[in-house]
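Listed below are the structures to be examined.
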Structure I
Amino acid sequence: MPHSTDVRPIACALRYLPEETRVPLKFGPETLTHVLCARVRLTVRDRAGRSADGWGETPLSVQWAWPSDLAYDERLTAFQDLCAHLTRAWASFDCFGHPIEIGHAFLRDALPNLLEEVNRRRAGREPMPWLAALIACSAFDIALHDAYGVLHGRYVYETYTAEFMNADLAHFLAPAADSTASFAGKSPADFLRFPRAQRLPAWHLVGGKDAIDAGDLDGSEPNDGYPVLLRDWIQRDGLKCLKVKLRGNDAPWDYERLVRVGNIAIETGVDWLTSDFNCTVGDPAYVTDILDRLLAEHPRLYGMILYVEQPFPYDLESCRIDVRSVSARKPLFMDESAHDWRLIELGRSLGWTGVALKTCKTQTGALLSLCWAKAHGMTLMVQDLTNPMLAQIPHVLLAAHAGTIMGVETNGMQFYPEASSVEAEVHPGVYRRRGGMVDLSTIAGAGFGYRLNEIRRALPAPAVIAEA
């Protein structure tokens with residue numbers, strides 16, 4: 001019997017907030033210097049006619065989601081075209097239920113058709129990939145979860161239980177054939193951490209263009225009161241965890257980069273490193289050769305590498321690379337590949353041992369992926385999309401409830417620290433790292449606990465408005 005707590009979307013508004021980075025962020029073959037953030041207000045109504053608004057936000061990280069030789073503006077236009085379609089589709093999506101049930105149905109029944117429509121309008125041009133579609137959809141899905149919590153006056157993570165959901169996890173997930181896992185009678189809350197962690201170790205991103213020491217400076221660096229050199233960041237924020245972006249197609253450069261960063265880490269008391277190859281590696285030997293050389297020449301640095309992130313192309317279905325030689329050396333985490341639990345199942349069969357979750361692939365998808373991965377003994381991490389403003393709050397909350405291998409990646413304060421200054425007045429610990437940690441203790445209340453009534457951000461007029 002349907003729950004009285006069920007809701008359905010009835011209206012939606014989309015806004016765009018542009019931001020520029022203070023320094024370039026290089027990952028893989030591309031460099032990010034500015035980003036457009038999509039902010040969504042979604043209105044839901046329950047069966048009794050009560051309604052509430054929820055908010056969601058995500059950076060439309062074009063270069064990360066859609067690496068291509070196509071011009072940035074062309075790809076961004078496709079993103080915005082899809083976002084406009086999504087605004088109208090979410091407002092008229094005739095589905096009552098819990099946010100996970102509605103979000104799952106939208107990802108299954110609506111988003112593929114919307115992406116196909118956008119790509120049909122781009123006939124003859126490189127199609128927009130599914131990962132990009134997930135990012136565009138995520139702000140709407142996050143807003144749905146927020147609205148549900150607001151309507152019922154509950155912190156949204158308290159609603160991921162049988163008290164609120166119509167179906168158990170077996171309705172959404174199936175265990176691997178070689179597993180004894182079962183989802184019957186279970187809800188997402190069974191796989192989440194309660195109470196949540198209020199302080200999390202923060203991972204600092206060392207981008208491919210970041211200045212490691214004074215010899216890297218060329219005079220173009222900002223003079224805005226924020227650190228530029230890696231040592232200064234470590235000292236100011238008390239950092240203990242560094243994520244190192246690598247090229248994946250230049251082994252000597254990658255090895256030298258790891259050694260340079262690693263030596264600074266040792267000198268400054270950093271505990272952990274991770275290496276991110278950003279999907280550019282085609283042969284596992286590329287990674288194992290670097291790891292084996294580190295073990296032989298710099299064993300302490302090798303020991304500091306907590307895990308390796310996504311070296312290989314993210315299209316697992318067409319690039320079914322056996323990666324066991326890498327995961328035999330270090331935990332190997334799927335990131336761009338982990339679109340949903342079915343791809344995580346495929347990754348597990350190829351030798352991947354961990355999953356890097358991102359709210360930019362939708363809150364619904366992240367939660368279902370988390371449950372599947374945990375049920376099958378896979379390790380978790382929560383990775384950043386350089387989230388500013390509201391996007392940061394669901395991001396850190398996911399990490400706080402997931403039980404990650406080590407804290408959360410959070411780098412918005414590196415690349416556009418002033419973008420979140422308004423939100424930081426209410427949540428200072430969420431937007432500034434102190435003692436190597438972020439502090440979530442100010443996040444409180446219904447939905448995602450944004451405390452929006454206290455955040456004095458002036459918003460632009462909506463770009464698209466739609467009603468059922």
Structure II
Amino acid sequence: MRIGSITHQFVPVETRVPLKFGTETLTSVTCSRIRLEARGSSGAKVTGWGETPLSVQWVWPSELPYTERHEALMAFSESLVEAWTDWEREGDALELGHDLVFEDLPKRLDAYNDIERKGREPMPWLAALVCASPIDLALHDAFGHSLGRPTYACYDGESLAHDLSRYLEPAEDSKVRFGGRYPADYLLSDLPESLPVWHLVGGLDPLDSLELRGDEPDDGYPVHLREWIRRDGLSCLKIKLRGNDYEWDYRRLLEVGRISAEEGVDHLTTDFNCTVTEPAYVNDILDRLAREDSSTHCRILYVEQPFPYDLEMHRIPVHSVADRKPLFMDESAHDWKHVRLGRELGWNGVALKTCKTQTGALLSLCWAKAHGMSLMVQDLTNPMLAQIPHALLGHHAGTIMGVESNGMQFYPEASIREARVHPGLYQRRGGRLDLSTIRGPGFGYRIEEIDRL
């Protein structure tokens with residue numbers, strides 16, 4: 001393929017309830033939506049779509065004003081659209097995506113920070129990835145359309161120009177070889193129509209009716225955890241913790257654990273949001289929980305990213321945590337090279353996100369699986385079109401347990417048009433997401449049936 005025109009739209013979305021991210025709180029988000037036109041090998045024009053929420057608090061934790069960071073992300077996104085329109089190279093989606101994301105994007109980020117952010121705090125690499133993500137997603141969608149097949153059916157040796165040895169290097173202490181291997185070799189081939197789904201228990205979320213303050217929205221949706229569990233049949237809960245308030249974190253685990261036991265929830269995970277600085281903090285909580293509430297301890301399936309996300313700056317050995325529970329990189333897993341470094345430091349799992357680009361997620365998936373690391377697919381509170389590639393990644397990755405999806409908690413009305421076409425993707429029923437409505441080439445959005453587009 002060859003990239004032609006790229007059109008761009010910012011879509012603002014307001015949350016129905018606040019979502020706490022570390023030390024900040026999210027009450028709105030701007031989604032970056034891309035329509036990309038390309039020419040396939042036959043010369044026919046194809047269109048691809050991509051969308052990603054520019055989640056400022058997650059990609060750029062800082063004491064800078066939110067407005068400054070938000071405007072910088074939007075400006076950088078627009079600069080990428082301009083730079084990558086009519087891109088001079090040709091290739092398949094993985095080839096082009098790799099060139100854009102891992103060769104050109106670092107140079108553009110450096111230039112942006114040197115010129116636009118001169119003398120000010122630079123934009124982080126994670127923020128740049130999120131800005132690039134909708135363009136990369138649209139590229140992979142267009143690739144499927146160019147071949148007339150679902151995108152995930154196009155990651156084999158017949159469709160890709162190069163095997164994985166062009167993109168990946170194995171760990172020195174392994175016997176892994178990527179020659180003759182393609183992403184399809186690491187993806188599930190026998191796919192169920194539905195997936196277990198994780199619900200996010202935010203740090204500000206009331207757990208039951210006794211915690212209601214009286215200012216909750218009266219919009220027909222659940223307002224506390226017990227209501228969500230009962231309405232959606234939930235069996236997997238992700239618990240947001242503070243990471244710098246030991247007693248609050250421990251008490252929160254006990255409270256959610258008690259409700260989980262009473263409501264029949266089977267699986268829990270803890271998310272410290274990169275605020276922990278010493279493994280002992282997590283170890284002490286897990287060990288105390290094992291002694292005092294073994295039922296809740298047993299329900300914890302894995303621990304997600306307690307430590308600062310800049311892995312190269314904070315090279316914390318985490319073997320002691322990973323010996324207690326599977327320990328998953330999230331914010332730190334920028335790309336497969338960071339996954340490799342994480343493995344050296346003791347991490348044994350990787351949480352994938354499409355918001356770090358489809359190309360990057362695929363390559364990290366392949367590297368991690370080849371080296372025996374477990375996988376999850378985590379949400380960035382994806383609404384509208386962003387939900388579909390996110391769910392597809394979880395569907396094909398072979399995760400430890402389903403996929404996280406919480407857009408329906410925080411802004412369900414934003415996806416009302418998409419939900420008419422894909423109801424099972426925007427409503428959780430029986431504790432699962434239903435992917436049976438995704439069909440056709442590319443990511444199977446069924447764009448022509450979604451009347452907003």
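In this comparison of I, II, the computed figure 18.5 for Kirkwood radius over Cα pairs in Å, for residues 44-211 alone is attributed to I. Ranked by FRET efficiency 1/(1 + (r/R0)^6) of positions 12 and 380 (r between Cβ atoms, R0 = 30 Å, to 0.05), structures I, II are topped by II, which has the highest value.
Quick check: 1.1 is what I get for distance in nm of label points 7 Å out along Cα→Cβ at positions 292 and 308, calculated from one of I, II. Which structure matches? It must be structure I, since only it matches.
Each of the structures I, II was assessed by distance in nm of label points 7 Å out along Cα→Cβ at positions 148 and 316; the largest value belongs to II.
The numbers here are math on the coordinates, done by the rules we state, and not lab data. Keep in mind that what you see is a predicted model, and the values were worked out from it rather than measured. Cβ atoms are built from the backbone, for glycine too; each structure is taken alone.
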